[in-house]
Structure P
Amino acid sequence: MLFRHDQLVVSDNTGPENQYAVDVRFETTAGGALRTLEDSGLGWSASIAAYGETRVTAYSAGIVMSAALTANPSDDRASEDALRRFEALSPAHDLEALGRVLAHQWNDADLDVVLIFDEVMDNAPFKSVFTLSFEVYQAALDITGVDAAAAARAAESWTILYNDAPLIAWPLLHVTLLKQLPPDTPIVLVLTEDAYESANVTTVEGGREYGETYWSESSEMLAGYAHTLGRLFGALAGFNSQLGREFWFARAADALAKLRAMTPANSTTTERGGMLESLVEALIHTEAPELQVTEKNFRTREEEIDLLIANSLKDPFWAAQGSPLIVAECKNSSEKPGVPELRVFESKMTDRGAIVKIGIFISVHGFASTFLQRLKQIQRDGGLIFAVSGDDLEEIINQKIRLTDWLRTDGLTRALGKS
């Protein structure tokens, strides 16, 4: 990954003090290795993107909050504020911090090893994620201008990534170090001992042949391995997409069964309402990322909204409604809601008329006829309210219908006045 084919160097190594007759190696510089990685699509920008997708704030969050509490013991919000600022830092900031720690150790003549590289290069048992990230944190504290917590988070995230996908993590670690080294820093891969022991190389010509074969076979093996992983992970990604929808329909079905079994004798009103909200939230998940629940039980001084849903549906029908947010009301009362309940729901929408044009009113036990008759009234003000009963939910779940597909067919005819 770090060397080009033409960076092979083979030289006569004969002499009384030399164990091997031929020296075989690949030679480049930190800047050259970065360019090679960049040409392969594995440069700095790609590393930032890969790290950003896999970044984890776990042990490092504890470090940040602990430091904030130590510095401000009387401020109850200090740790939360510090963590919020920490989570807002860019992926590049983290990798630069870790790179500076690694480069500092690389250039320290008194150190025999560099953190992280030591475990990987020697095939030693990997330390725990916490141990390694904390070692990086402690090392960073001794380096002026380095964000120690950010370096620890990068180490923490990298270790987790390496355990799952070393082929991605390994070049990312090289890039992180190389980026912080002077461009002319020598980078060498020595194959002398391996050439002698595995192929009994004793001549310059034999060493050149060995080095060229080593490079080409390694490249082919790596490319084949990457291609296999690409197909595998591509298949898994597609499977995961399908699995996600099936999973959430299964969650919805489970919630519906539990809801049907709940009675005033064995559950509270709050428990029944919470189960209904969980059911509806599961149905929303089946349409992610176009629909996403952003708030549950959203409260203001005047009212509460059961579910606040972010809407980025691209279907022309939904796009035409101009409703970036959707509000949902979940009722599991034995009494069917009528006009008073609908008027309250209408007010929640009209108060937010600039961004909320769509409402979904879910009532397990159905609706009073007066409720259904009034549904079309809100359309005069440019809004649309759908009424969804428990039987409707059962149909949607059993037939695995997209909620938005049901709403724009059966749900729409009801909203337009058909009982």
Structure Q
Amino acid sequence: MAGGRAAITVAACLALAALTLLISDQPAYDPTAWLIWGRELSEGTLSMEGGPSWKPLPVVFTFGFAFAGDDAAPLLWFLAARASGFLAVALCFKVAARIGGRAAGWLAAGGLVLATDFLFNVLRGDSEGLLIALALGAIDLHLGGRRRAALAVGIVAGLIRPEVWIPLAGYGLWLVARDRRPATVGLAFGGAAGLLAAWFVPDYLATGDWLRGANRAQNPVAGSPGQSAFPFGLTFAYASIMLAWPFYAGAVWAVRKRPGPVRGIAAAAIALMVTVGLLAELGFTGNIRYVALPAALVAVLGGVGLPGVAAAARERFGPRVFAATGLAAALAVCVCVGIVGYGGARLTREEYVFGSRLDAVIAAAGGEEAIRACGQISTTRFERQALAYRLELPPGEVWTTAERPGIALIRGEREHPNASALPVVTRLPDWTLRRAC
């Protein structure tokens, strides 16, 4: 994007992100862990026990935001994460329009907006929007001939998901083969070394285990492709619902009919999908959130190819078949809109559970100091990060099993091991308080 237009686009994305804070300001499981790590690093400590896998780039943000205080830090992260998600949509438009024209751009942007769980994950503070924005930004820089800058931005994207490393390594080696200047070689190999250090050194310093993040990511998650009989195939099956089906037809048309960057983008999408599938075979979850980036790349390809698919269908089959195809496409879009609406309902639900209703159960327990003074603190598995952040504790000091003396804040009817050891004090909407201290 040209300088002035880029600044306006970023400002608009930030403004829209600020407006979304009126709807939701409760971060999800992983973002809350990043906020905890940022707070700990700002205090000179780092504890990963009880948290998800380490992810370097989000913690760079939350470390800086921690100095604004516990109330402001989540809001600042939301601004960054959501603005990045909206910027990803703008870049999806820009990359597709650069290749196939404005119609391709609008189609690609619409495909990403309606992608299953894209907006949901962006609004709950996950890093997928930031990942897609960086990846598409790197592609846009490459198309503009700024290849060293593209590699640098790609390296930053590699600080969010390790699946990016495969296409990133391919691009880096390709660039070094074409440009052997010391600055390019230094960026490629220095960036690779820095990338590996950012992922593995904090794990080792905090836990003594270089592979702690990889081991944590292999924890069983019921219903995920990684726990199925054929993880690789089920990963692709799950991923197929990410986009409305016409986009896949458009992507195939684009790859067949357009040379150059389209095929490079397709190769990157395939490499990413195969990597996610192979990791699922090794025990990683392979859930749909991990395929957001390849889905965004396919949305770009689909946007480029859909006008050609439509023109070919009209020419070959006539207006009736074309009308039927349009109706089917409209139906697919309606399904996607329904999925987006369902995500909105889930987001509203999480806002209540981790907002006013968590406030209510903490108040019923006598407040945060009373909870910290009551022996072993425990909660249900996916509520651990939220409670730890509220109580200003490392997640490792919030248990997922109840013990006497202690206190347990249990979400709904979820299973909580040894909960019967603590008598029920009160039941509130979405939460049960048990205590013996």
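To which of P, Q does the computed value 0.55 (FRET efficiency 1/(1 + (r/R0)^6) of positions 91 and 227 (r between Cβ atoms, R0 = 35 Å, to 0.05)) belong?
Q
Among the shown structures P, Q, from which was the value 0.00 of FRET efficiency 1/(1 + (r/R0)^6) of positions 27 and 411 (r between Cβ atoms, R0 = 25 Å, to 0.05) calculated?
P
Quick check: 1.00 is what I get for Rg/Rh (Cα atoms, Kirkwood Rh), calculated from one of P, Q. Which structure matches?
Comparing all candidates, it corresponds to Q.
Thinking of P, Q, which structure, once mean projected area of the Cα convex hull in nm², for residues 187-274 alone is computed, gives back 11.9?
P
For Rg/Rh (Cα atoms, Kirkwood Rh), for residues 203-362 alone, which of the structures P, Q scores highest?
P
Going by relative contact order in percent (Cα under 8 Å, 6 or more apart), which of structures P, Q comes out largest?
Q
A value of -17500 was derived for helix-only ellipticity at 222 nm (-39500 (n - 2.57) for each DSSP H run of 4 or more, over all residues; to 500); which structure in P, Q was it taken from?
P
Read-outs throughout are calculated quantities, based only on the coordinates presented, and are distinct from any laboratory measurement. Just so it is clear, the structure is predicted and the values come from calculations on it, not from any experiment. Cβ atoms are built from the backbone, for glycine too; each structure is taken alone.
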